[in-house]
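Listed below are the structures to be examined.
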Structure I
Amino acid sequence: MNKAFIFDMDGVIVNSEQAWSKHGSNFLKELFGEEIAKKIGDPIGMTVNTIYGIAAQNGFSMDKNKYLEIYDKQAAHIYSKANITEGVEKLAQALLKSGYKMGLVSSSRLKWINHVLPKLSFGKHFEHIISVNDRPDLKPKPNPGSYLETIAKLEASPKTTIILEDSNSGIKVAKLSGAFTIGFNQNLIPGYKQNGADIYANNMFEVVKIIQSFRVSF
């Protein structure tokens with residue numbers, strides 16, 4: 001049985017949620033109009049398919065392919081502005097040194113994930129990557145299927161797995177998988193309140209300390 005560590009991407013590996021807030025704060029209003037944007041609410045942790053579904057239920061009539069084209073263009077701009085989280089490379093080094101298998105589960109489209117992976121020296125060490133948005137066979141967060149699949153692919157068990165998440169929907173699904181869950185708060189937008197994690201970390205250096213003290217029961 002392996003030890004596994006699974007990353008969320010947005011707000012964890014890359015500071016994209018603050019970048020969306022800074023560089024794309026009016027994007028939803030411009031795309032959907034103020035009333036529909038209000039119905040969507042906070043999009044953190046949502047897939048673009050989920051967002052489109054809510055918008056369509058509230059009168060949004062744009063063709064989905066056109067919608068995705070617009071969203072992908074905005075995402076490319078955002079990821080060009082977003083910084084890789086300080087210390088994540090050292091965390092990856094510590095994980096590999098300690099014998100952890102690494103996976104990545106994200107609500108973002110695979111196209112968006114591929115904007116980030118080339119920026120990571122450890123990207124090739126992800127042994128399983130899931131874009132929940134691009135897997136219609138998987139229910140979106142907070143259903144734990146994406147994490148359970150990744151745990152199985154890494155030949156681990158929930159008891160030997162740590163998941164690093166930032167959004168409350170992500171924390172909820174991580175906990176539902178049975179894994180030990182760290183709530184990462186370094187990149188949260190101001191005012192966002194986390195809840196439900198086993199432990200919280202203010203930065204990647206604290207995450208390293210947590211994994212060093214984590215005791216795996218095989």
Structure II
Amino acid sequence: MYRAEEDYLKLIYELSVEQNKPLIKNNEIAEAFGYTDQSVNEMVKKLVNKKLVKFEPYKGVSLTEKGNEEAIRMIRAHRIWEVFLTKELKISWQDVHEDAEKLEHASSEALIEKLYKYLGNPEYCQHGNPIPDINGNIKEIATLTLAETNEGDTFMIKRVLDHKELLKYLDERGIHLEMELKVVKKDSFNGYLKVEVDGKVLPITERVSHMLFGIKHQ
């Protein structure tokens with residue numbers, strides 16, 4: 001299987017899990033990758049021919065059993081490597097993605113299982129994404145965004161999107177997983193909100209607020 005095909009399977013799996021819906025539209029895939037609709041349509045046809053995805057006209061695509069197994073295998077390897085690289089080699093969560101991407105494609109399943117046990121059977125990667133177990137089961141995934149909170153809510157960050165610029169943005173402001181933010185003000189017109197963190201009030205752009213996931217308390 002080509003690496004590009006593997007990346008499609010992973011994305012379809014991730015979007016399906018994150019959005020809790022069985023079908024992912026081609027334009028969602030195109031938007032996530034930054035590809036044209038035509039290139040996505042062509043790749044989907046290839047994956048259908050290989051019996052890795054199923055396509056329903058005007059509805060979207062879903063993984064076949066074979067495609068789902070492949071996606072889980074790669075995502076499991078990727079996230080285990082992310083934990084290892086950040087925990088053991090102290091590589092920043094900003095920089096870990098590309099190395100984990102290369103290592104996931106070069107690792108045997110036996111090596112991944114040894115790493116998994118060595119790390120203490122981690123349930124989540126450094127970005128808060130659940131790591132599938134050997135049977136493909138995952139722990140609960142945070143889907144509520146900071147953007148969906150109201151003024152006065154307290155929001156605990158449980159997951160962030162794995163985008164380098166976002167992670168840099170968070171690091172510069174000292175924001176990390178398991179941190180509680182109190183929503184002080186929401187200004188939809190100007191596209192930002194203000195949160196209180198450790199006694200300090202910080203502005204967060206509306207775009208970033210859609211990339212932080214967690215749980216809230218009123």
Structure III
Amino acid sequence: MKDREQMLEDIRQAIQNGKAKGAKKLIEQALEDGLEGQVIIDRCLLKAMDKIAEAFSSDLKFVPDVILASRAMNVATVVVEESMGLEMAKTLGTAVTATVRGDLHDIGLNLVSMMLRNVGFKVYNMGCDVSADALIKKAEEVNADIICMSAMLTTTMPQIQGVIKLLENKGLRNKYCVMIGGAPVTGRYAHRIGADIYTGDAGEAALKAKKWMQENGRCKAVNEYFINGD
């Protein structure tokens with residue numbers, strides 16, 4: 001039998017390397033050997049995806065790597081949840097993501113949404129060409145912590161500022177963290193229009209969003225378990 005730390009490391013590596021079948025087999029063996037499901041979630045699943053986010057942000061991992069790791073993470077989560085008879089509620093925070101009105105690009109948006117979900121956020125991905133009113137309405141509806149917007153065209157960048165101004169007009173600006181990104185967007189632009197976070201890629205977005213939650217006292221317990229959905 002492998003020692004506890006080696007089991008955990010093997011599971012982490014399998015997830016980080018996108019080996020879904022390998023991760024499943026390792027977790028099943030670890031559970032059979034008496035390793036607790038919550039330990040696997042705390043020490044393997046979430047830490048593995050944090051590492052993927054860091055590697056992606058540093059250009060050490062690429063989009064296909066992230067997709068494979070995400071699939072491995074999903075398989076691993078199901079195995080652990082089934083073994084415990086519980087459902088993991090990812091309650092780090094809630095994010096609403098969208099590409100702004102007039103912009104039909106959604107590849108980067110979907111990647112950011114996936115990375116946020118993998119590090120513990122509940123994510124509502126509204127897709128592309130989303131109006132300021134619709135975005136804010138959704139954020140209010142789901143009691144979001146973060147509004148994440150993408151613009152891939154210089155002609156649609158002003159829509160980001162439009163959302164921020166509408167938040168201000170509604171007296172809601174301080175309620176949300178506004179995170180923005182996209183090919184033409186820069187940190188200087190984010191600062192000028194009053195956004196809270198500028199992110200250059202999906203991995204960085206996940207790490208910065210998580211850091212913001214922690215620094216602003218909104219970071220809930222990442223792992224809460226509800227028996228039978230209660």
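Readers should treat all values here as calculations from the given coordinates under stated rules, not as data from a laboratory. This one's a predicted model, so the numbers in the text were calculated from it and none came from an experiment. Cβ atoms are built from the backbone, for glycine too; each structure is taken alone.
Things worth noting here:
- Identity of the structure behind 27 (criterion: relative contact order in percent (Cα under 8 Å, 6 or more apart), calculated), options I, II, III: I
- Taking distance in nm of label points 7 Å out along Cα→Cβ at positions 113 and 129 as the criterion, the highest value among I, II, III goes to II.
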